[in-house]
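Bear in mind that the values in this text are calculations on the coordinates, not laboratory data. Small disclaimer: the values here were computed from a predicted structure and weren't measured. Cβ atoms are built from the backbone, for glycine too; each structure is taken alone.
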Structure 1
Amino acid sequence: MTKQKIGFVGLGRMGGNMARCLKDKGYNISALFDLREGLATELAAELGSTAYPKLAHVTAHADIILTVVTNDKAMDEIFFGKDNLLTGAQGRTFINCATLTPAIHPQLEEAATQVGATCLEACMASSIPQARSGELFLIIGGREADFTANKPLLEDLSQDLHYVGPAGKASEVKALVNMVMNINTAALAEGLGIGEALGLDLKMLCHIFGQTGANSRVLATDAEDMITRDHDCYFSASHAAKDSGIALTLAAAAGIRAPLAQATFQQYTTLTRMGKGDLDKSAVAELTFKGRS
């Protein structure tokens, strides 16, 4: 698949590093687009690629286009706006990596099919270093035959990937992954905040958490940042609010109450309203630690 031309739309923390990863693995990164034109131009110079001013240009100059955008609104714009990726898209494959409302993906698949294109969802359950190194955890939804056809490229981006079903199912799984992660992050923040208020040694507390039922993946990824108040962004508080909101919508549609998810959603929404939405999700600790900021 390295002979195929690869395009990227959305060149932020994840998309840009995925493009770098595939370039290192011998892929032809032929077309780049980002609303921040300077970012696209800079990355194009780094990768020997071309930054295009229009989405339709990306489709014209790539066989496979990976999209890594922020939310449903951005996804709607790049596929159904006046300038869009579906223009001249016959024979193209779109691999959509953002965490979105699940119902969007069947709509995208149908729209792509109508113009003779293919569409997959490849939800990412990893962060920036894994995007750069090709060690993402990918959750794939769409037609199984399309997954099989694109599996070599997906394997080059990931250390593990799982096909979970038709379009929309990967986003359902990803929403629940992030819901549980956000709850664990908030719980860890509260535990450390209470520990600090009690005068406990927080490194000692984390060590004991790690040896007991209090252990979690976020203990390894977020505890130190919470303690040192280092909130450089790997996964933003605003994205945490968005993703927990998606999970709550799914729960409501299924008739399920989700009080923990609701409480966590409110915490991340509060951070965003405080102007801290661009901080890492670990910044939720600031709501419980002494000396709130």
Structure 2
Amino acid sequence: MTKQYAHPELLVSTEWVDMHRSDTSAIRIVESNEDLLLYDTGHIPEAIKIDWVNDLNNPVIRDYISPREFADLCGRHGIHQDTTVVFYGDKDNWWAAYALWVFKLHGHENCLLMNGGRKKWVAEKREMSTVRPQYPPVTYDLPTYRAEPGPIPPVLPGRHLRAYREEVLIHANKDKPLIDVRSPDEFTGQRTHMPEYPQEGVLRGGHIPGAVNIPWGKAVNPDGTFKSREELEQIYMNEAGLEPHDDVIVYCRIGERSSHTWFVLKYLLGFDKVRNYDGSWTEWGNAVGMPIEKGPGRVKSTAGAS
């Protein structure tokens, strides 16, 4: 079924990972979860752990790690520039897709996602281990980047995959496609957080003006795998009216759920230009001068609402 996607080479099955996981000279498997303790309860034996809080995030400037820090992260896990990195995780690959997006942002080309994530691997009773594998450190060359005038940080190789707040405002004012992948209650402003999650400091509820609400979970099956291309086209193109040539920005709360939708649009449906606004609602909802809308707006469905 995966052959029907625009870029099926970016998506691998649990069977493929099981067959290739011992090829540690060319492949590095990465588990990235919302639950930071889950990895230690059992993981794919060859998998290393990378999480957003401790590995990818710079908590001081609310941004990602620097090119030097990224190179150091890869190097100490034995990841070369040409290493194929296979991501998987909990929550139907929320955070795995997010980690993949950050790797792409830093210019690492060979990134794959394991279809079905941790849920499918466990359901199939495949081998698990509680031992953390160790790999010989290597030198990872610094990603190439350039300085840009103004407040925007140095431009990483994958800069075209990311949207900043000011760019989103221009995008919205031009009535270009914006996809809000949060739950309908977050979108309408009834909630300022995900269902069953704590409030995380957002002052206003609602959505960016003109955004269409397509909860991220609509893209996956009960077993955590992605729906067929035909089903995805029905959701994003027939229902939401998107076209593959559209300039699309996706967002959620901090960019983790929207990175999942970013992967769907860019690699499974082959959209030419799709960017992830990782500042998302925690930035927009608190920012001075940023307009919001409340109410149903263009809500498409309550399915997959988490």
Which one of 1, 2 has mean count of other Cβ atoms within 10 Å over residues 19-26, as calculated from the coordinates, equal to 17.5? 1
Which of 1, 2 yields -6000 for helix-only ellipticity at 222 nm (-39500 (n - 2.57) for each DSSP H run of 4 or more, over all residues; to 500), as computed? 2
Could you figure out which one of 1, 2 the value 20 for relative contact order in percent (Cα under 8 Å, 6 or more apart) was computed from? 2
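Which structure, out of 1, 2, was Rg/Rh (Cα atoms, Kirkwood Rh), for residues 115-170 alone derived from, given a value of 1.22? It would help to have the intermediate numbers written out before the result.
Details: 1: 0.99; 2: 1.22.
Computed on structure 2.
In terms of mean count of other Cβ atoms within 10 Å over residues 203-210, which of structures 1, 2 is highest?
On the way: 1: 15.0; 2: 18.6.
Structure 2 comes out on top.
Could you figure out which one of 1, 2 the value 1.4 for distance in nm of label points 7 Å out along Cα→Cβ at positions 259 and 283 was computed from? Mind dumping the intermediate values first?
Values: 1: 2.9; 2: 1.4.
Answer for the origin of the read-out: 2.
Of the structures labelled 1, 2, which one yields 6, 27, 33, 21, 10, 2, 0 when P(r) over Cα pairs in 10 Å bins from 0, in percent is computed from its coordinates?
1
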